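In structure tokens below, several structures.
No lab work stands behind these numbers, since they all come straight from the coordinates. What you see is a predicted model, and the numbers here were worked out from it, not measured in a lab. Cβ atoms are built from the backbone, for glycine too; each structure is taken alone.
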Structure P
Amino acid sequence: MKLLSKIQNPWPVGLVIFFIVFVTYIVGFVVYASRQKMDLVREDYYDQEIRFQKQIDRVQRSAPVLTDADIQYDATHDLVTVSIPSVKQNDISGTVTFYRPSDAALDNDVKLGLDEAGRQSVSVHSLRAGPWKVRVQWNSAGQEYFFEKPIVIKRTASS
């Protein structure tokens, strides 16, 4: 009690306590931040960059072909129809990938097999309801092409 009664002005003590608390907080935060694992760069960074550049090239190469291409979802029949009418079917190979952003274990690949009209229908009855990305990648005449479209698979109580 005598100490508090001798202190005429509490500001110096308050400032010292404030700086001690502030420095303790900063030191604690630096220790916490330095112990966090930072995985910002992949080990195969350069390989990923080359693959990404190839993907950019595929998308750019696909732009003229995609003027009449489309992906449609028919909820009543549980079908996704891929349509690429401008592609010649004689020398084409590729895949239709159903990509689930929230769960990679649900991803599904189907071999691309267009009919004479440049269409392929794929049943999505076995896929879970929710958001999907339908990705179409194909090779034709030694060139790779790619396009994708997001869809939402909806289920009614009867299906």
Structure Q
Amino acid sequence: MATEVDTGRFTVGVFQDVEWAARGVEALKKQGLAVESLSILGKASPALTTFIEQQLGAPQSIEIADLGPAVARGPLVAALQGGDQGLLKLGISGTMRRVGFQAHDGRIFDTLTARGGILVAIHSEPRAADALAVLHSYGGGNAAIGAWTGRV
């Protein structure tokens, strides 16, 4: 049975490390994107935990299928988790459809994050193009707007 998913639109990019992610997040804020619209997710590390705390507040520690221990904060986490513990069971690649991405996009985000990349997402449909431009300009790899909508 298919379920309609209405999670709004996310713009996602993966930065190579915390230093690059910091530049990207600062640029997003300077563009006027609301802090509460931002999500940051990556493999658990002291540097990433500190970065998330400084930007968004205390991160959530989660176990992600195919990634292992991770830290994250922001609206993307709840959208990917869903009521079925999506990230724990399906990982990033298996849950990105929930926020408008095709399966191959999810696999790319999963692979980049598994290599130590920092996934940054913006939940702001009206400003999706602005967010995408900033992600591209500041090194957000494979940055894209989740535009695919339909049934899962």
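Please state which of the structures P, Q yields 1.7 when distance in nm of label points 7 Å out along Cα→Cβ at positions 61 and 85 is computed from it. Answer for the origin of the read-out: Q. Matching task: 4.1 is the computed value of distance in nm of label points 7 Å out along Cα→Cβ at positions 21 and 45. Pick the structure from P, Q. Value 4.1 for distance in nm of label points 7 Å out along Cα→Cβ at positions 21 and 45 corresponds to P out of P, Q. In this comparison of P, Q, the computed figure 17.0 for mean count of other Cβ atoms within 10 Å over residues 125-132 is attributed to Q. Here mean count of other Cβ atoms within 10 Å over residues 29-36 was derived from just one of the structures P, Q, and that gives 8.4; the source is P. Comparing Cα Rg over 2.2 N^0.38 Å, for residues 53-100 alone across structures P, Q, which is largest? Top value of Cα Rg over 2.2 N^0.38 Å, for residues 53-100 alone, among P, Q, belongs to structure P. When helix-only ellipticity at 222 nm (-39500 (n - 2.57) for each DSSP H run of 4 or more, over all residues; to 500) is computed for each of P, Q, which one produces -10000? It must be structure P, since only it matches. Supply the structure label, taken from P, Q, corresponding to P(r) over Cα pairs in 10 Å bins from 0, in percent with the calculated value 12, 48, 35, 5, 0. Among P, Q, the structure yielding 12, 48, 35, 5, 0 for P(r) over Cα pairs in 10 Å bins from 0, in percent is Q.
Sorting P, Q by relative contact order in percent (Cα under 8 Å, 6 or more apart) from high to low puts Q first, with the largest value.
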